[in-house]
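Down below are the structures I want you to see.
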Structure P
Amino acid sequence: MEAQGATGPQTGPNFGTGGGAPGQVRARRLLFLGPAVVASVAYIDPGNYATNIGAGAGYGYTLLWVVLAANLLAMLFQALSARLGIVTGRNLAELSRDNLPRPMVWAMWIVSEIAAMATDLAEFLGGAIGLSLLFGLPLIVGMGITAIITYALLMFEGRGFRRLELTIGAMVGLIGLCYLAEMLIAPVDWKAAGIGMLTPAIPDTGALTLAVGIIGATIMPHAIFLHSGLTQDRGRGASQGTLRRMLRSSNLQVVAALAVAGMVNMAMVMMAASAFHQGHSDVAEIETAYKTLTPLLGRAAAEIFLVSLLASGIASSVVGTMAGQMIMQGFLHVQVPVWLRRAVTMAPAFAVVALGVNTTQALVVSQVILSIALPVPLLALIHFSGRADVMGAFAIRRGLRYATVAGALGILALNVVLVLAALGVPIPFLDA
């Protein structure tokens, strides 16, 4: 299959510094900021809150290096996903459907659907918990309100994707401001935080579970699928020179958007470490964190925490539904109504509440499931990104391919160690 757009006529967008009013030129240069910001929502969803609170409370600043490493890997893989969509004009699920053996496609779709449901579980529960605690509502009522708000926001897509991008971007900005405020309130030990970022350590099995959960909450399968879909219509018909400029701009905007998401994640861990690690290291639930923050850091810190959680849950739930639709349509060439997709993916969250399962524990487990499912899109992305018959002149070079394979193997190794630890197999480098 030839790379669409790699040798096509020069009918694509004028992406250089050539003609056009200054406002039009700026708009063209920001063409990929919207997709990057939308994808970045997956990196600050409620699953991150659960794993980051557990990491900070239980291990202080020790696991900050995992957050940093996961964020750097996320930048690499999201940039590759955007590259795939820009160059080929197709998304990762579509390329998998048309180029891989049918049994493999079915297996990939099943794993991806399980990951999408785990994603929605975290996002939907997070928004409901935020509403429930912020306004004193029963959790089931918070879930109903979250469902209505999410569905209403999804309707923006029918009026032009730009509105939805701006709405989600505003929520990302709100989350960032909330954690900037938290950093001003919480007494962070910046020296210990710096050491934690730069010194890899996994003290015990609990830390390993959280490390895998952090990776699952940071590098998310649905975000890798989604980013290729968000960019697939933006480079069609462009010349090679224009595509190169597009890719440079896309890479810069992915780094910028995910740098903000990474800083928010680190702020979550640092806030939990400064507030809970000394004297409250058993805080591992979102509800407990909220109630404990009030006497420790004041009511303002607790309310800011909930506002950010609510914005995260709603925004990420919208993005998760969009990704789920793209995955189903790409793999099966089947499109379902938004309301049906929303209803199906909400079912596990309602089941968790109805069965009385601990909601924060369900969030952490959902992130571990995502980490285990992650190799499926990662390996497919690396495979297609390196194929000259798919990417043409834009196939990734050997050095970058080695880096992506090393990152994927590192994630696989952590998953294998987690499974072995769960089975009771002694792990030499773990103390407990």
Structure Q
Amino acid sequence: MRHNAAVSRHESVPAVQRTVVLLGSTGSIGTQAVDVLRRHPDRFRVVGLAAGGRDPRLVAEQVVELGVTTVAVADPAAGIAVLEAVTRVAAERGVGGLGVELLTGPDAATELAGRGTDVVLNGITDSIGLRPTLAALAAGSTLALANKESLVVGGQLVRQAQRRADQIVPVDSEHSAIAQCLRAGRLQEVRRLVLTASGGPFRGRTRDEVKAVTPEQALAHPTWSMGPVVTINSATLMNKGLELIEAHLLFDVPVEDIAVVVHPQSVVHSMVEMADGSTIAQASPPDMRLPIALGLSWPERLDDVAPACDWTSAASWTFEPVDEEVFGALALARAAVRASPTHPAVLNAANEECVAAFLEGRIGFLDVVDTVERVLADHTGSSGDLTLDAVLDAERWARARAHEVLARA
């Protein structure tokens, strides 16, 4: 008698539970990742969290709820506060026998990332995520990468640290979309990648119209709820410049073959145009839990992570070109890739300093990208293979040079 070995799409297939380390657990990516993890306890076991420590209570709640055994906090005093909060939260919830290891110091997150768990989700903000990224790759973990800056800054270093082609799983919604679309064909069949951008809060405005915008206005993103740095980067479209560099490195596609299009509805998260003229798009309502879940479970999908598109209701999706006269960050990103291996690190570091200055009210909105352009123009670059010291030196130089330019602004 023949038996049909096919599995119905309604039947569940037992999956091996994956161990997870979550870096940046109290940030926007981290808290949404916790929401995914708490709803799939059979699929994941969280063994470590890394956080800044500014909210000890939240870290403690995550530790107790998820049964975490190791916490990394850079500031020792904040780490002690986290442990004290863990004791209080555990007592409140009647949880006993919870022994928590505390790692502190500037390399705490890096040490935690390098312990060889199945998955490391790097949700740290800014380029300080580079060392944990390299540590996770060196340990052989799958890296669910939400920290785009570490790839932009590290470039060749990150690619050289990869032990296998699928070791990095992108968590940015755009790159997750591209990874999903690439399942429809081979890389050799790709004509170009198309990154979508919401356009931010100032879409359609002229340079004169955005000169006087305030940080409060720039932080009012029309679609996504993100941290302040990422939100400002979205308003200047620098985030799309960083994502362009990231896509170039992740998928080994020349920057000339990566287009950016404004899509205000943020439902189509990116597209892949194939050599035969077909375009493959990934669509879903804007919800970061989808790419986060894929980062944790890749190449499998989890059930019911977020609501799907409602195809029974009328809707319109629009696409329009980027006004690069107003939003010059894309041109700077392409130029940085062409210039030298350290120019992307300079681009990112200078931008971080300028965003901080804008949020503090020290410079205007247009000064952010204009200052980054001046710093990039002054950088001589490096030749040959990239080293970690070269990256760190370039970052230090960029920050110092940005401060010099800003002081004269």
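Each value in this text was obtained by applying a stated rule to the coordinates, not by laboratory testing. All of these numbers come straight from a predicted model, not from anything done at the bench. Cβ atoms are built from the backbone, for glycine too; each structure is taken alone.
Upon calculation of P(r) over Cα pairs in 5 Å bins from 0, in percent, for residues 298-353 alone from the atomic coordinates, which of the structures P, Q produces 4, 13, 12, 11, 9, 9, 15, 17, 8, 2? If you can, show how the numbers build up before the last one.
Numbers: P: 4, 16, 19, 19, 15, 11, 7, 5, 3, 1, 0; Q: 4, 13, 12, 11, 9, 9, 15, 17, 8, 2.
Going through each structure in turn, the value belongs to Q.
Identify the structure, out of P, Q, from whose coordinates distance in nm of label points 7 Å out along Cα→Cβ at positions 130 and 226 was calculated to give 2.1. Spell out each step's value before the answer.
Working: P: 1.3; Q: 2.1.
Among P, Q, the structure yielding 2.1 for distance in nm of label points 7 Å out along Cα→Cβ at positions 130 and 226 is Q.
For structures P, Q, which has the highest computed value of relative contact order in percent (Cα under 8 Å, 6 or more apart)? Intermediate values should be presented prior to the final figure.
On the way: P: 37; Q: 14.
If we compare relative contact order in percent (Cα under 8 Å, 6 or more apart) over P, Q, the biggest value is for P.
Work out which structure the value -25500 belongs to, where helix-only ellipticity at 222 nm (-39500 (n - 2.57) for each DSSP H run of 4 or more, over all residues; to 500) was derived from one of P, Q.
Details: P: -25500; Q: -13000.
Going through each structure in turn, the value belongs to P.
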